[in-house]
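Given below, in the form of structure tokens, are the structures.
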Structure 1
Amino acid sequence: MVEQVTFQTLFQFLQTIGILVGVYYYIMTIKANQRNQEIALKNQELTLESQQQATETRQAQLFMQIYNIWSSRETINIRKELQLWEWTDYDDFIRKYGADSNPDAWTSLQELGNFYEGIGVLIKRQLIDPTFVDDLMSGATLWGWEKFGGIVREFRVCENAPYFYEFWEYLYNAVSAIAHEQHPELKT
């Protein structure tokens, strides 16, 4: 009988050890899974940070390509030419600088307008940061629309072209808001 009790005790002891080993293994597996999940989350965070840095770098590169065009001799000369233009009203403008009356002048305005239009699209689509434009060329950007915005609006009506240079206007509004926020003393 002692042997049977000893055997049962030994069997229960082995069962208990087996259960304890199973519980220990289960706990270790859970801890390993938690560590693996933490590592996976950390890797995702690092990947997102890397993607964000790559996006910012691409935006900066794109903007610097744009800025190289902006600061080229040709573009500077166009801006200087356009600064000299004067007119009394829309009809006077069209007589002096319109596509039919002065194709070269009209082309100069189109070059500047198309440049601004392109930047406006890039900002609208969040491909470049509008603060880049504000930081490097806000003065000329604001000047361009303030000088020609009225003509553009009138052109939209007269030519039934409601979307003519809509992104140039969008660019102006975006840069104007940033410039006025950063320099409230310049509000007019």
Structure 2
Amino acid sequence: MAPIPPARVAWYVTGRFYESGEGQDAKIEDIGYFLHLTGVHAPLFNGHPKGEATAVLTFRSEPFEAKSITNGNVSIGLDTVGKFSLYLNPEGGASFNDPASFSRGTCIATLQRASVVMGETISSPVLGGLAIAMNVFTADLVASTPFELNGMRYDLADLLPGGVTQWGTANASPLATFPPYTRIVAFTGSAIAAGRQ
């Protein structure tokens, strides 16, 4: 299986950021599922409608901290280096009301962010106006396990040996929360294959 060439689209994902705790004790984790993974020639959903409940490839990060810096009307977050893992669950069944459901199934890969992640949030001066958040990071592939999907065998060590660089966009207006989370926002991510070091 040939690797995805550097700077070519590797994947598209969507998910949510979950924040718990307050102030210096706040922790964030992100969870979600794959909309596309280049090189995988099999359906990424096991039914309709397409969404988290039918997604067969999901991801979940370890909880991490974010430090904030303000520059005028731009809020900047510096997220600490951390890991996130990809999971294969052919049965699907993930739910945004149950973050742990995104780490069910078989862990097929773990990536580690290569440096601090910078994100920025821009809010409208109009009450209720659009608020958008963006971030970018590079992550190295640190572990991979071959997996089978729809009768074909895959391995992220073959597809993405150099890891990825991902750009994310979020609607910074929060969604409804539930304990223990104090803030939840939805996002999308677009990644390209990173070259080997």
With percent of Cα pairs over 30 Å apart computed per structure, which member of 1, 2 shows the largest figure?
1
Who wins on mean count of other Cβ atoms within 10 Å over residues 7-14 among 1, 2, i.e. which is largest?
2
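If distance in nm of label points 7 Å out along Cα→Cβ at positions 143 and 167 is computed to be 3.2, which of 1, 2 is the source?
Details: 1: 2.4; 2: 3.2.
Answer for the origin of the read-out: 2.
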With distance in nm of label points 7 Å out along Cα→Cβ at positions 23 and 175 as the yardstick, tell me which of 1, 2 scores highest.
1
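Looking just at distance in nm of label points 7 Å out along Cα→Cβ at positions 31 and 47, which of the labels 1, 2 belongs to the structure with the highest value?
Details: 1: 2.8; 2: 1.9.
The maximum falls on structure 1.
Quick one: helix-only ellipticity at 222 nm (-39500 (n - 2.57) for each DSSP H run of 4 or more, over all residues; to 500) came out at -29500 when computed from one of 1, 2, so which one is it?
Numbers: 1: -29500; 2: -500.
Of the options listed, only 1 reproduces it.
Given a value of 24 for relative contact order in percent (Cα under 8 Å, 6 or more apart), point me to the structure among 1, 2 it was derived from. Can you show the working numbers first?
Numbers: 1: 18; 2: 24.
Of the structures listed, the value fits 2.
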Comparing distance in nm of label points 7 Å out along Cα→Cβ at positions 15 and 151 across structures 1, 2, which is largest?
1
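All of the numbers you see were taken from the coordinates with simple rules; none came from a lab. All of these numbers come straight from a predicted model, not from anything done at the bench. Cβ atoms are built from the backbone, for glycine too; each structure is taken alone.
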